[in-house]
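These notes open a run of structures that come right after.
No value in this document is a laboratory result; all are computed from the given coordinates. As the structure is a prediction and not an experimental result, all values here were calculated from the model. Cβ atoms are built from the backbone, for glycine too; each structure is taken alone.
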Structure I
Amino acid sequence: MRADGMKIIGLTGGIGSGKSTVARLFAELGVPVIDTDEIAHELSHPPSKALEQIALEFGTDFIEKEGGLNRARMRELIFADADAKVKLENIFHPRIKTIVMQQLDKQAIHTPYVLLVVPLLFETNTYSSIIDSSLLVDCSEEHQIERVKLRSGLKNTEITAIIANQLPRKARIQRANDIILNESTLAHLQSSVSALHQRYQDQTCRFT
């Protein structure tokens, strides 16, 4: 826990697990949400120093005519080239973390805890030193594939390739402090979120 007493909950889960829905439900309860994917999305649109560096490192073919990142082309590259993946992460991750820390400082006096959404929380150690607890949104691979197909139009092979590049489900479950199983109704999900919200508030109040 930070010196100011604010607790940081790291929310994670595989692609299509329902992280965004869970984050929205916490937000509806008044919990501040900081989403690293949203920050990355903002950095992928001009004006952005990250885009300038991408153009230098990878070439202008990876920048769309409108000036934003060509995400489809970049996704193809990093799945095929591990070095390119590391290079891209080195461009984005430090910038994202700087913004995360700034946003955390802004919330410090306003809330007992913050939800920090990090899709690859367990795959990297970027935020392991600042979170107090991890919350995993879990579901079967079949659920993941169906949800991603509905929202993105990606093919099964593309989705399974993304899943294969993430930590296996069993390993995520073993590392998580708390788990929400998202294979039922929205009402069930809301109930799970409400119960955790109450517990996080109680735990934070106990230590402040």
Structure II
Amino acid sequence: MFEAVLFDLDGTFADTAPDLAAALNRLRADLGMAPVPPGQLRPLTSQGVRGMLKAGLAMLPSDARYVEFYDRFLHYYSQDLCVETTLFPGIERLLDGLEGRCSPWGIVTNKAQRFTLPLLARLGYAKRAACVVSGDSARRAKPAAHPMQLACSLLARRPESCLYVGDDLRDVQAGRAAGMVTVAVRYGYLGDGDPIENWGADHVVDHAHQIAALAGIN
């Protein structure tokens, strides 16, 4: 039985895609452009702001106004970061099961702390998480092992006793680099990169109830 379960945030713990798409479409509206259907942007959510700007505005970091639009995107997102965001099906029940047996759970994300903490607070889980490690909490972000190691330190748990769940190749790479058992979820924001089966995760699941089974939650 695992002593702790750690989750990536966007695309694993919470479905944040609708609010991220809304921020991008506010940028498009500023430019007189029609909105992009949220479903079209969904697979790109795990690529962060860079992926969203590329998909929605054909904008690259080398563009002269990239920093301006990057900052405007984050400003719009910060204003409405939890309007349509919800937990993925089965996550709440999984957390209840973990807490019921006094097993800690936490978040390890590349999302900046200034968004991570308010989002978890609005969802009602900021105080329930035993640890929250954001993209700017450790010396390096995922796929480096540093955030995972920090989470283990905060939980006072050995990496090999922790299950890490994510929806991106970087999640698997970071978890494996730290010595954790890794779980890749199909329900997340899978793009057009390598198939999830090729990521090297210890387990691949379709639903949170399968994570519960791996964690020993009935």
Structure III
Amino acid sequence: MKKTIVIVDDHILIAKALQGIIDNFAAFEVIYVCENGKELIKNFENSNKIPDILLLDISMPIMDGFETVTWVTEHHPEVKVMALSMQGEEKSVIKMVSNGAKGYLLKNAHPVELENALTKLNINGFFYPDWASKIIFSSLNKTKDVEIKISDREKEFLKYTVTELNYKEIADKMFCSPRTVESYRDQLCEKLELKTRVGLAVFAIKNGFA
């Protein structure tokens, strides 16, 4: 069964062209297109068609990508959001990732690169091209590793952040309660000055915990 995708972009011609490209991919299909975050929320609230992946433009009227990814992360955390942008500005990358985006891709990417990005996002739970990863890693460097004390159990939890396991499944793997797993998450986010699981996953990879 193909993984479902929704595109949110106020430039309809671009969105439709993107839909045409994706619909030719063997493993993915676009189920609908929205012009902004408000329209997306209406679709989410009024239908059962919640996609596996959301391709989200950042610069949009009415409700932009920053607001939209925050809402989706809060109300539908199972949806993997990939940000789409014309430029890879550092502030935009960091803000989108902090708000919950699990991927980032420039709109001038080749179709092969797009398919690869979607595949990795679907399998690994996140995808960042090298240039975006450098920005994210750089933002994490402001927190000095030497000042951070991470327990063995927290390290074990970090290992699972890069998987698609939900918190209950992680709890089963760690032989503890979901509430305990959530406490590991909250403690690590506070220590590392991060806000999302994506940030924890990037930290885990950068520091060899995954």
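Looking at relative contact order in percent (Cα under 8 Å, 6 or more apart), point out which structure of I, II, III has the largest value. Write out the running numbers ahead of the final one.
Numbers: I: 37; II: 25; III: 15.
With respect to relative contact order in percent (Cα under 8 Å, 6 or more apart), the highest-scoring structure among I, II, III is I.
Hey, distance in nm of label points 7 Å out along Cα→Cβ at positions 6 and 46 derived from one of I, II, III reads 1.2; which structure?
Values: I: 3.4; II: 1.7; III: 1.2.
Among I, II, III, the structure yielding 1.2 for distance in nm of label points 7 Å out along Cα→Cβ at positions 6 and 46 is III.
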